[in-house]
Structure I
Amino acid sequence: MSKRCEQVSNELQHQISELINREIELPTDCLITITRVTVSPDLKIAKIFVSVLPENKSGTALNHLNRLTGLIRNKLKPKIQFYTLPELRFFIDEYEIKRREISDALDNIKKT
């Protein structure tokens, strides 16, 4: 990843996390965390990976975030001084789920 892409990813992750925590109304029965953001080399598309607790609310939370994409973009525009704001796409972070499964498996091995 280029230095510029990395800078854009970090700034988007920070700003979107702030929006979700303070300005965007989300379902109160779940916790949504932005785990990472990747942007395409041309900076036109941003993939935002989220972790949702409890996991059974992941689908609902993801649908909610995707419905709010326009609102999130509008709130980001004055906070981020990019020439063009990337298209936002939200995904469940499968890496985080796999990491948790491996950690649980290792904990079970330690107990035996």
Structure II
Amino acid sequence: MPNSKIHVKKGDTVIVIAGKDAGKKGKVLAVETKGSRVVVEGINKVKRHTKPTKAAPQGGIVDQEAAIASSNVMLFCPKCNSATRIGKKDLGDGNFVRQCKKCGELLEK
């Protein structure tokens, strides 16, 4: 699949809407545009078997987050306290900011 535009950015707070972690909320740690996937803090934890290294001389089994499809997450609006779709608002100078479709709150940092 070619690089595609994803509706969430690194640092956004999202709610998982599908899968085993549905209903959980977390922060986006990484966005992979190539496969339209996102890594969310505390979501889709998997066990990774690691070899001993200088950083971790013991090695062993480590819990870490795996990527999930970006279509399974929705942006969280802190004002209306729910998952929401996003719209674009023109600031007049050619720049656009993301806006909550439910309450109209601007979602940019």
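Readers should treat all values here as calculations from the given coordinates under stated rules, not as data from a laboratory. All values reported here derive from a predicted model rather than from experimental measurement. Cβ atoms are built from the backbone, for glycine too; each structure is taken alone.
Given a value of 1.29 for Cα Rg over 2.2 N^0.38 Å, calculated from one of I, II, which structure does it belong to? Matching structure: II.
To test your reading of the models, identify which of I, II gives 0.40 for FRET efficiency 1/(1 + (r/R0)^6) of positions 35 and 91 (r between Cβ atoms, R0 = 30 Å, to 0.05) when calculated. Derived from II, not from the others. Here the criterion is relative contact order in percent (Cα under 8 Å, 6 or more apart), and among I, II the highest value is seen for I. If P(r) over Cα pairs in 5 Å bins from 0, in percent, for residues 3-42 alone computes to 6, 25, 31, 26, 11, 1, which of I, II did it come from? Comparing all candidates, it corresponds to II. Using the calculated result 0 for helix-only ellipticity at 222 nm (-39500 (n - 2.57) for each DSSP H run of 4 or more, over all residues; to 500), pick out the matching structure from I, II. Considering all the candidates, the number was obtained from II.
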